[in-house]
1. Given a value of -22000 for helix-only ellipticity at 222 nm (-39500 (n - 2.57) for each DSSP H run of 4 or more, over all residues; to 500), calculated from one of I, II, III, which structure does it belong to?
2. One of I, II, III was used to compute relative contact order in percent (Cα under 8 Å, 6 or more apart), and the result was 25. Which label is that?
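Just so you know, all these numbers are worked out from the coordinates, no wet-lab data involved. These numbers come from a predicted model, not from an experiment.
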Structure I
């Protein structure tokens, strides 16, 4: 296993920063999605708009989670090595 270097730390910091930004973006997108329900009468069209907006927020959150899990795995590997 390779030694932990400043380059690894920079990569890890970048991954954590990226995942944090994506989590915040997902939260904002989800707030906007629920805002669709609050702002309009709930017709089929409004529910479709909400579902589409919520799916985008969910995808952003899934991407953030994948990055965070990868960063956690790297932290665990480096702490063991």
Structure II
């Protein structure tokens, strides 16, 4: 009886850790920008050379994320659709 309680407790702790860690993982995971937003951002950088430094910094990890693209697009004076 004691052994089955221990196994049940371990299973419950593992399940609890999984469900508690899910929001943290979703928050920490990197989400890349869509291909449309990436091409739009790259076009804006080509049209506005002063944004080249921001583009270079954003692409250091070879992934353009949505927040990085949003900063560059808004620096060019345009708005980003949240669904984009």
Structure III
């Protein structure tokens, strides 16, 4: 029983480490500053990465104040 718990803990830790590294790499390569409010945003190209990284983005937003957006910003100026 103890071996099963240890095995689960190791796999969970490994999964969280890989997920965090992949999220960090995605975040760093998809930051864009929106000229309208001069704030940095992580731009998700589609809903797929948005939903995959949604748990990490909640933590990221809370800790760093980063903002997130699906697709490019539209300029609402007329």
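1. Of the structures listed, the value fits II.
2. Value 25 for relative contact order in percent (Cα under 8 Å, 6 or more apart) corresponds to III out of I, II, III.
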